[in-house]
Structure P
Amino acid sequence: MSKEMLRLENVSKEFGDGDSTITILKNISLSINTGEFVAIVGPSGSGKSTLLSIVGALLTPSNGSVMIDGENITAYKSRRLTSVRSNKVGFIFQSANLIPYLTVKDQLMLISDITQNNKRESLNKAKKLLNDLGISHRMKNYPNKLSGGEKQRVAIARAFMNDPDIVLADEPTASLDSERGRKVVEMISYEVKSRNKAAIMVTHDERMLDLCDRTLYIEDGKMLERA
């Protein structure tokens, strides 16, 4: 059964630029339920990545509120925001951002160390995630032995290691060709649905939008929903 996992109410973000102020986001409101995979598209500089950073507790909005699983994180202090990032949010970035000197298994177990979860349970979870994503045979490999698509699969597995409420993907297919990119988005969608998570994907690749439940469009800091 789905429930509301994320709600933004009148979120704005301003940045100082010398003596002037630039408004990046203007009164953004949205709601996303568990099991829902939402795409955000729009031109460069429209505020997509800023919005993702606010949802992921990396930036604080200038105005408005961000609710995750019914909790208003907007007023949280630094320590509680760190806990939100560690326990509530999974990130998938444009490049896989794997650590060169860690094996695939250790990339995932590092998340367990950060969140201080049970090692045995975490190892079992890591093995299952890698198996679900078809790369369990790469468990002992280092990143330099992986293809671009395999690296992104590891990044997907890593994003789900902390059993997050929300998964945020920022241009996850940018470094891949269209075929590998589509497989990666299919995997993200499958993991979101099967694990009943809420997810947002920022993308320039409109060929991926049919894999999402909804598409939101940002331009000049304002949001519209595409039919």
Structure Q
Amino acid sequence: MSTTIEHIVLFNIKPTANTTQLSTMLTALNSLTTLPMVLHLSAGKLHRNRSSSLSFTHLLHSRYRTKQDLADYSSHPDHLSAVRTCVLPICDDLMAVDWVAENLDGPIGVKPGSAIRVQLIKLKEDVEEGKKGEVIQVISGLKGSFSGIEQLTVGENFSPERAKGFEICSIGVFGGIHELDSLETNSDIGNEKDKVRDSIDSLVIVDYVVPNRPASV
């Protein structure tokens, strides 16, 4: 187990973007996995967007040992070039969040074929600080309620600039999409979420399957 920095970027790609532009974007982003500070990186098309208020089409998930490593990645010329030349010209909107994953259980790399559920939570304005901790605790406890969750990290976003007010973030890693879909039928997980539902203003929930290289557009 170790402390790890989680980094998620959600992209809404313009409907006018063509296949070549999408392929170039994903190739550029996935090539960043070779940077020395990157522990894991995967970028590709979302399997499913469960959010009604925000539209996203693609996701990047990466992991770092420290906040400084994440900062070094963000300022690296290869990263800046990929964003400037391959992402921004075809991107309508994006959102990014970062959090500290305490005691990450399992491998830092997420193997191809794994399914990931990313959940971002915006709390109501009048929610007390203690309630924030309760929300994090409830999400942390979900792994014990469902054996299909191989790995779960949750934490408070520490980079608010591009987060659109979403402050609690989590990633659940599953063996595949079948295991992820089975989550919906688990009543225990639904009951746990009901305990904190009144504190939540809005949610972003997206599902993603880690692709083999090259990523599907």
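Taken together, the values in this text are just the output of simple stated rules run on the coordinates, not laboratory data. Quick caveat: nothing in here was measured; it's all calculated off a predicted structure. Cβ atoms are built from the backbone, for glycine too; each structure is taken alone.
Points to keep in mind about this one:
- Which of P, Q yields -6500 [helix-only ellipticity at 222 nm (-39500 (n - 2.57) for each DSSP H run of 4 or more, over all residues; to 500), calculated]: Q
- A value of 39 for percent of Cα pairs over 24 Å apart, for residues 74-201 alone, calculated from one of P, Q, originates in structure Q.
- Structure from which 2.0 was derived, distance in nm of label points 7 Å out along Cα→Cβ at positions 34 and 90, options P, Q: Q
- For 24, 13, 10 (semi-axes √(5λ) of the Cα gyration tensor in Å, for residues 26-81 alone, calculated) the corresponding structure among P, Q: Q
- Test item: P(r) over Cα pairs in 10 Å bins from 0, in percent, for residues 10-121 alone calculated as 12, 44, 37, 7, 0, pick one of P, Q: Q
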